[in-house]
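None of the figures in this text is laboratory data; all of them are computed from the coordinates on show. Note that the coordinates shown come from a computational prediction; the quantities given were computed from them, not determined experimentally. Cβ atoms are built from the backbone, for glycine too; each structure is taken alone.
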Structure I
Amino acid sequence: MSEKQSTKQYDGIVIGTGQGGKPLAANFARAGWNMAIVECGAIGGTCVNVGCTPTKTMVASARVAYLASRGAEYGVGLGKFTMDMSVVRERKRKIVHSFSSGSEKGLERIETLDLIRGMAKFVDALTLEVALNDGGTRTISSDKIFINVGARPTILKIPGIDGVDALTSSSIMELDSVPEHLIVIGGGYIGLEFGQMFRRFGSQVTVVNRGAKLVGREDDDVADAVAEILTGEGMTIELNCSPTKAHKDSDGSVVLTVSQGGEEREIRGSHVLMAAGRTSNADRLNLSAAGIDCDKRGYIPVNGKLETNISGVYALGDINGGPAFTHIAYDDFRILRTNLLENGSASTEGRMVPYTMFIDPQLARVGLSEREAKEAGIEVRVAKIPMTHVARALEMDETRGFMKALVDPKTDLILGAMVLGVEGGEVMSVLQMAMMGAVPYTKIRDGVFAHPTLAESLNNLFMSLG
């Protein structure tokens with residue numbers, strides 16, 4: 001059989017079953033396209049298998065442990081509780097399996113969609129060779145290829161780190177016991193969510209952060225408040241601190257040497273978690289064979305319509321170097337659906353990028369921060385209240401944090417919002433909807449909300465503007 005005869009042609013090929021690729025393949029197939037989707041691992045990508053779904057399942061377990069530890073404050077005598085990480089892990093596994101297997105069955109039911117299990121790489125701009133998981137290869141081709149292969153945890157090149165069995169955000173969720181002392185390298189979302197989680201499970205936790213502040217993209221008052229919350233739960237935060245080498249001691253403990261303030265010292269623990277960012281999976285695709293550009297970080301640049309430099313090749317989700325959030329990957333799919341199925345002209349330009357960090361209380365933000373407004377020379381009025389001024393938070397005894405919003409002094413429109421507080425993501429979403437609808441802050445200030453709710457506090461937030 002000739003090479004041409006052995007290559008199967010499709011109307012579209014999707015590489016990766018993440019939160020952009022999976023719905024894209026399914027929707028395009030239902031619209032009449034003959035589609036293929038290639039996946040070498042579990043269906044659902046990072047979010048379902050090693051990201052949002054499993055971590056938030058475990059965050060929920062940690063939240064229960066936290067409330068149990070505070071039972072006496074609410075008049076509930078619980079005594080000393082114990083943690084069974086095997087149960088936490090099994091609960092997480094069941095939910096992940098339910099989500100992933102359900103998605104797989106859904107894809108398999110679509111007649112015009114082939115689910116190919118294997119690792120894809122480019123042969124040329126419109127042709128892929130797939131190394132099948134069960135052996136052998138397949139060659140497939142299309143004039144529309146959609147790359148949705150995401151990213152993986154970054155392993156920093158610290159001398160000796162290979163010898164200490166460093167955990168990643170994926171492997172740490174498979175532990176069957178609580179670490180005695182967890183050293184977390186990285187003070188961003190992943191590091192802080194896992195750090196607080198395992199502190200609540202009973203670990204001693206030390207966070208090693210290169211920068212002068214945690215959560216570096218946030219305003220200083222937000223970063224300071226987050227640090228205060230976490231240290232208040234017993235976590236140790238080391239700022240301006242860089243790991244220089246690591247080794248495992250004779251007693252089995254991990255020894256991390258760090259540089260801080262011009263001096264080196266050792267931090268000893270039982271486990272170390274690498275939480276210092278993620279690495280693009282584009283290096284697995286043989287992009288050079290297709291002539292597809294990569295930036296210096298290894299991500300695939302795209303324009304507002306998610307087109308790469310090669311006609312007919314698109315990149316969506318984390319792989320294109322944009323905001324690494326599930327909801328952004330899904331919106332990428334919607335843009336492609338609009339443009340390719342509905343003959344529209346959707347773009348990523350100007351879209352809102354809301355996000356929530358699931359520490360407890362949650363940190364949620366949308367739109368401009370104070371720092372960004374200042375750097376851009378944008379005049380704003382700042383509304384701000386502590387959660388101690390929120391009736392519902394007081395009733396729940398959940399008063400840590402604060403909320404603030406940035407308002408355009410000329411139009412009264414909301415330009416940005418941040419909520420660090422109980423159910424912060426939900427409250428932020430109310431403000432985001434106001435931004436989407438161009439609702440002036442005065443409408444929210446004078447709005448009638450049900451009492452007692454957290455959303456009701458938005459009256460007070462905007463009353464702070466006078």
Structure II
Amino acid sequence: MLDAKALKELAAEVGRSKVFADREFRLAYSYDATGLEYLPDAVVFAESEADVVAALRFCRRRRVPLVPRGAGVGYTGGALAVQGGVVLVFTRMNRLLRLDRESMLAVAEPGLVTADLQAAAEKAGLFYPPDPASLKTSTIGGNVAENAGGPRCFKYGVTANYVLGLEAFLMSGEKVRLGAETIKNVAGYDLKSLIVGSEGTLAVVTRATLRLIPLPPVRRLFRVDFASLADGARFVQQVIQAHVQPSVLEFMDRSSLQAVYAYRNLPLDERLRAAVLLEIDGSPAEAAEREARLEDVVAAVRPLQRRRAESAAEQEELWETRRAVSPAIASLKPRKINEDIVVPAGRIPETVEFIAALGAELGLCIVLFGHFGDGNIHTNLMVDPADAGEMRRVDVALDRIFRRVVESGGTISGEHGIGLSKKPFMGYQFGPAELELLRRVKQAFDPDNLLNPGKIF
């Protein structure tokens with residue numbers, strides 16, 4: 001716990017207008033989307049690299065933890081001060097420093113909101129594809145820390161595929177410049193990619209150079225409905241095998257659809273058990289060819305309904321159903337445990353059926369939706385923490401789900417990271433030798449374990 005003298009010292013180094021130790025500020029930065037809460041000793045709002053250096057210097061001298069934080073919308077507790085210390089908030093470092101049309105890149109501070117970067121790029125006829133569901137809130141720094149994904153990952157890839165370079169500070173206060181402004185770069189070890197997805201445990205990112213691509217001139221959105229969960233999951237696989245190449249391939253199960261339709265006060269077809277949302281983009285010729293392939297697949301499976309958005313308003317309506325899933329299912333139970341497992345594309349149908357059967361067996365409400373195009377199955381266990389019996393069954397379910405995923409050649413996290421909530425399951429995916437290597441990497445960057453401690457391991 002930082003005493004009054006230490007807090008005064010911190011304010012003198014960083015600036016009084018940027019340091020807050022009142023309980024209400026500490027409470028506001030004590031939690032994220034997990035529902036877990038850990039009270040920091042102080043909250044610092046960085047406005048420049050000098051503020052970052054001052055905060056690092058103070059924490060290193062006082063030997064207290066420093067926890068970098070963006071918008072705090074993470075699902076694994078990655079930005080929580082589990083050992084107290086200083087939470088370093090980057091929402092004030094939110095400038096788009098450069099948008100280079102010729103080199104097709106952007107340079108951003110960590111607090112820039114993802115949607116704001118996308119909008120700026122599109123005004124210039126360019127495109128920044130990573131689109132986490134929280135894109136209107138989440139920040140570039142948080143996206144880099146978690147290697148964020150989103151619906152368009154199936155075609156375009158995740159945040160790591162667009163990070164050309166980073167400027168960051170080590171806990172020692174040293175500044176490192178990693179990567180370059182080029183797509184190709186094999187000079188030395190790829191330290192830039194090591195920082196991406198490291199959840200703020202290795203370095204504090206203060207600037208990101210991001211790759212942009214040409215904006216696709218045509219986008220077409222479709223929704224296809226099914227009378228069974230398995231048919232919907234198999235359709236995802238059939239679309240992939242038919243080389244439709246959609247930019248978006250999203251899935252929603254019956255529970256998520258029920259919740260969304262109730263949330264939006266809309267009638268729901270009783271036969272509906274699954275829905276798939278697809279977006280096709282490209283040149284007019286490419287879009288037409290891909291749509292023709294999609295129609296061949298749809299004709300072969302005979303769904304309940306196939307809908308094509310004919311206007312921007314209809315596109316927004318279809319997207320709203322998918323975007324509303326998370327807030328809608330929050331009404332089902334007091335708490336949502338959101339897992340972001342990933343399996344190979346060929347294992348999607350069997351994994352979906354396994355999880356659905358497991359929920360029925362254990363009497364749990366499990367809602368499935370997500371980015372099924374790249375095998376990213378968002379598995380939401382809706383629970384009441386006050387129900388001890390239900391929470392014990394949740395532990396059983398998570399254990400069996402993670403074991404099954406790893407046995408299938410998948411991973412326990414596709415885009416949310418490990419943070420606090422997935423630490424117990426790291427041993428399912430990694431053996432002792434791999435875990436020891438990860439610990440050595442952490443020690444090399446942060447030998448005193450002051451930077452976002454208590455995460456991943």
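Things to note:
- Comparison of I, II by FRET efficiency 1/(1 + (r/R0)^6) of positions 52 and 244 (r between Cβ atoms, R0 = 41 Å, to 0.05) - largest value held by: I
- Structure responsible for 0.7, with distance in nm of label points 7 Å out along Cα→Cβ at positions 236 and 260 calculated and labels I, II on offer: I
- Taking FRET efficiency 1/(1 + (r/R0)^6) of positions 140 and 428 (r between Cβ atoms, R0 = 35 Å, to 0.05) as the criterion, the top-ranked structure out of I, II is II, with the highest value.
- P(r) over Cα pairs in 20 Å bins from 0, in percent from the coordinates reads 24, 55, 20, 1; which among I, II: II
- With helix-only ellipticity at 222 nm (-39500 (n - 2.57) for each DSSP H run of 4 or more, over all residues; to 500) derived as -11000, matching label from I, II: II
- At a computed 24.9 (mean count of other Cβ atoms within 10 Å over residues 180-187), which of I, II: I
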